[in-house]
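A.B. asks: The data blocks that follow each hold one structure.
Each reported figure results from applying straightforward, stated rules to the coordinates on display, with no laboratory input. Since the model is a prediction, treat every value here as computed from it, not as a measurement. Cβ atoms are built from the backbone, for glycine too; each structure is taken alone.
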Structure I
Amino acid sequence: MIKLFQPWWKKRNSQPTAEVADGNIPKHVAIIMDGNGRWARRLGLPRIVGHRNGMKAVKRATIAADELGISILTLYAFSTENWKRPKDEVDFLMSLPQEFLALELDELIEKNVQVQMMGHTEDLPPHTFAAMQEAIERTKNNTGLILNFALNYGSRREITESVKKIAREVKDGTVAPEDITEEMISLNMLSSGLPDPDLLIRTSGELRLSNFMLWQAAYSELWFTDIYWPEFGRQQLYEAVAEYQRRTRRYGGLS
């Protein structure tokens, strides 16, 4: 019962070995893309080579997500804490969205992919912001896979800003404290308009969320792999989805 799909990118990897059943495909998959630097160090290469090869993994993951029928793929591209890294590395990371979209945007448009972004955009360099805005604008009418980049994103800051906004509305008298609901909080998150992730993946063998979608991942299924992000491909995504299908989601209740 291997689920087979026709490729929509020019280049195709070998067939995945994981069996994925028809139906019960996660609608929203989020990925913490981790391990670029360690992958490069293992090969005796500069860290920036790891980041550039990580960009290739973004393409592979997007291909596989579309093949599987996943509706939304959210990729943790840069966290609010990543500014602590050396300036040369940060500058390179901020150039990657521009480089990736220059290479891939036309094909994303052709394949009906809609690019979105969530993050604290006011801190982004102008060239990074402009590249993302161009991609968002040119794909806004596409109706296929949503490719959502979490760029300069931090969940605690996101939650804090949401609480502040609601607090101002309470102060202004437009919202009563007793009327505050989980739905209201969610609507004030950067991910507003998107469903919570069904499946959250982290690469590189680390077992933590690293300030990523803490509110939204309350009932996400978690899947960890030792594979570094530049090595991630169709097989790993298929394995994650196959494992997701073997689980029973009870949301605190009984199956």
Structure II
Amino acid sequence: MDLKTLKATIKRNFIIQLRAYPKHFFIGNLLTGLYTAISAYFMYHLFFKGNMKSSFADYAGTEDYMSFVIVGTAVYIYVVRTCLNVSRSLITELREGTLESVMIAPFRRVQYFLGNMLQQVITTSGEVLIMVLFSIPFGLKFSNFNALSFVFSFVLVLFAFFSISMILACIMLHFRDTYISQNTLFALLFLLCGITFPYQYLPKSIQWISKIIPVTDAVTLIRSAVLLGQGIGEQMDRMVYLFILSSVYCFVGFKLMEKIEGTALEKIHG
């Protein structure tokens, strides 16, 4: 199999990141996760006085609020890094004046976007690992960790994030905007997808929106494998649902991308 596009994309992105963002971007993302963990710690111990309503355990499956928030935050960091950097890859090419050259070259869309995705996963994994280690003193526990279920869920979760990034890429490239679209999306994901609290606390009229966003079930899968120790069989229904939902997102994203690329090239020439 010819993977030249994928390998070249990963290599180029690492070169850019090491030369243009050697420390600051890494530290900035790391601090974001740590700030969330620290704020949750003070909220739990000072505001909640270490007590949670019984409904929290019913919805979350655990009474461990700190682990619930920290794991959710770790997954959210993956959401932001992968969706943001994969989705804005083509609009970055447009702004740098290289989009036309990319289209003329032997451009394999799947390999190009997967290259961006894999590079971000490798970089983000380092950030999340450090964040997790620093979060252990704040109450993070892995007493019921199911390794096999976690690995299987993690791969599926990455596919879900990749599918979302394709939809976001279409929006960014069509409107030639990254700031408003990305920040609006990430704010909604943080609110609707159960990052720091179970989405069941949301009004019933809004919960259906949470269920059609892949991030919601992605976070639940990881939490179930890491905190509850649920195996693949116990999570199979949710895994199948997430795979189907993500496949729909991915299919729609690539179909839209083919049309929007042509429109973007037309706008370049006025």
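A.B. asks: Tell me which of I, II gives 2.9 when you compute distance in nm of label points 7 Å out along Cα→Cβ at positions 51 and 203. Provide the component values of the computation, followed by the final result.
C.D. replies: On the way: I: 1.5; II: 2.9.
Of the options listed, only II reproduces it.
A.B. asks: Consider the structures I, II: one of them gives 2.2 for distance in nm of label points 7 Å out along Cα→Cβ at positions 163 and 179 as calculated from the coordinates. Say which. Spell out each step's value before the answer.
C.D. replies: Details: I: 2.2; II: 3.2.
Going label by label, the one that fits is I.
A.B. asks: Between I, II, which one scores greatest on distance in nm of label points 7 Å out along Cα→Cβ at positions 27 and 195? Numbers along the way, then the final one.
C.D. replies: Working: I: 0.2; II: 2.3.
Largest calculated value belongs to II.
A.B. asks: Tell me which of I, II gives 29, 24, 19 when you compute semi-axes √(5λ) of the Cα gyration tensor in Å.
C.D. replies: Only one of I, II returns 29, 24, 19 for semi-axes √(5λ) of the Cα gyration tensor in Å, namely I.
A.B. asks: Hey, helix-only ellipticity at 222 nm (-39500 (n - 2.57) for each DSSP H run of 4 or more, over all residues; to 500) derived from one of I, II reads -26000; which structure? Please report the intermediate quantities before stating the final value.
C.D. replies: Values: I: -13500; II: -26000.
The structure behind it is II.
A.B. asks: Given a value of 1.3 for distance in nm of label points 7 Å out along Cα→Cβ at positions 59 and 99, calculated from one of I, II, which structure does it belong to? Don't skip to the answer; put the middle values down first.
C.D. replies: On the way: I: 1.3; II: 4.1.
Checking each candidate, the match is I.
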